[in-house]
1. When you work out distance in nm of label points 7 Å out along Cα→Cβ at positions 54 and 166 for each of the structures I, II, which one comes out largest?
2. From which structure (I, II) was distance in nm of label points 7 Å out along Cα→Cβ at positions 182 and 254 calculated, if the value obtained is 4.7?
3. Just checking, which of I, II has the largest value of distance in nm of label points 7 Å out along Cα→Cβ at positions 22 and 62?
4. I, II: which one has mean projected area of the Cα convex hull in nm², for residues 14-149 alone, as calculated, at 10.6?
5. Can you spot which of I, II the value -8500 was calculated from, given it is helix-only ellipticity at 222 nm (-39500 (n - 2.57) for each DSSP H run of 4 or more, over all residues; to 500)?
6. Tell me which structure, out of I, II, gives 1.00 once FRET efficiency 1/(1 + (r/R0)^6) of positions 86 and 198 (r between Cβ atoms, R0 = 35 Å, to 0.05) is calculated.
Structure I
Amino acid sequence: MQYYPIPENLIPYVESIWSFESPNHMDYGEQAAIIPSGRWILIWNYIGEYQHVIQNQSFYHSRYDLHLVGQHTTKILLKGDVPVSSIGISFKPYGYYSMGGNDLPNYINKVVSISKKKLDGTEALTSFSGNIQESVTELTKLLEERINYKPDNRVVQICDQINAHKGCILIKDLFADMDISQRQLNKLFKSQTGITPKQYASIIRFQEIYNLYVRNSQSENKHELYDLFYDESHFLLSFRKILRLRPNIFLRKPNKLGNEFIKK
């Protein structure tokens, strides 16, 4: 992946801007499985066509489709003929709320096409000039036009705390110093991220152990499971819930492409 500078107006909302070119050939048995990240991701594919598959539901993307990958609580599979090239914007957990508003919970475990129409009525990203930076600029300008909401500082604070503790923090501790009830804050958090604090913490915790133990099949890190999960059965339950397989079965096949989209 190649990364690009984030325009100043988007820094409060965007975590990274990147471009990706798939290999011309896939490894035999490649799973192309992406685990939940706790982020909303906007993608524009300028070469090739492909699909996201979530819970046996396929979301097809033709060339030049601008699509939003919503929060997901289970794996996403990538399917299609290679090569595929795309530009992506990974938002902070609350970042897409600045443009999407309170509709976010409706997009959980879904991928939806997004309008490319600009405020002046013309349409952006209808073709690819061959210059990736030009397309990145076109996409970021389109997003800057759509900023309408500001995430609540309490939601930002909760996300920061969960990230700092790698998902291992009691939910009641997150709300200890907040001037709002836990029920109200849960509702606020979900309206601005699409998921609850408990779900977000679980995603971050699993992502951490995936990188420690699963990404490179490093069994020597297995003892660190217990820093993040109560016991091995707790880890196995989470693993099967997200990846729909037991670890020993998942590790039999490569996931090189999928790992490209899993945050380290």
Structure II
Amino acid sequence: MTARASALGAAYACAAALCGMMIVWIARAPGSCAPAYLSAMKDASFREASDRAVPRTLLTKYQTNFAVCATHVLPASAWCAIAPFQIHPTARKRFPKAHRIAGRVFFALSAAMTYGYGVIHARDLHFHANDFPSLKREECVSFWFDYGKIPGLSFVRIEHLGAAWFAFTACAAYAAVAFPPRNFAAHRAWTWRHVAAGLSVALQRVFIALHHVYFNAAHGFGHAHGVPELQKPIFADSLIFGVVVAVVACESCVALARPPRDRAKKS
């Protein structure tokens, strides 16, 4: 196996693992639309562990927002279940009919998730507006960057940009094969970008955990537990880090997947 094939295989394994993590996250861990999660919140040790990382409202607010569950959270679990099959290196060749059918379902789920994000925004359920009542909306949004210093910029607009990119990549991936001339290389690249956009949220969870590991190691166990001034920027910065890692990894894979002749032209 070449180094190029090994790198692409490792990237696929990571993407599939993140999809699996999010399915479990929605079904059993902090995913407030799932009955298993609601019962888990009755466990004192579970509540204590979750409260250390994020405010409880961030995990429970969708209990009374069925529209968000139906259009965003639950479709995301199905999206994560389909994604590994759709981007599998040989799935399209071995199971072309299944790939086409699953692809239509996949992009329909993407549309639902985008609509669900619109519902979240319309109901003002963003974390910076809903889950840290002791802090102003744009207060303590980052350890590194003051979004208010740039006129017209706010964290919610960064979130809007992410949602728009998620929707655009889905449309671009679909259009590449829905209309002649069909371009399968472009379809693959845009599908990878779309999956990366979705998995940036999974990577956010990873970076939240890493932030808490750092604070525990550097400042003592529990330093950031239940502290809004730390929990809020951890949550926001982790999303940005997740986006950056997802974009860089995806574009690296897109470049590696190009035929050698095309890669030579780009250099």
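Each reported figure results from applying straightforward, stated rules to the coordinates on display, with no laboratory input. As the structure is a computational prediction, the values presented were derived from the model and not from experiment. Cβ atoms are built from the backbone, for glycine too; each structure is taken alone.
1. Details: I: 2.7; II: 1.3.
Of structures I, II, the maximum of distance in nm of label points 7 Å out along Cα→Cβ at positions 54 and 166 occurs in I.
2. Corresponding structure: I.
3. Details: I: 1.8; II: 1.1.
Between I, II, the highest calculated value is found for I.
4. II
5. On the way: I: -8500; II: -23500.
It was calculated from structure I.
6. Working: I: 0.65; II: 1.00.
It must be structure II, since only it matches.
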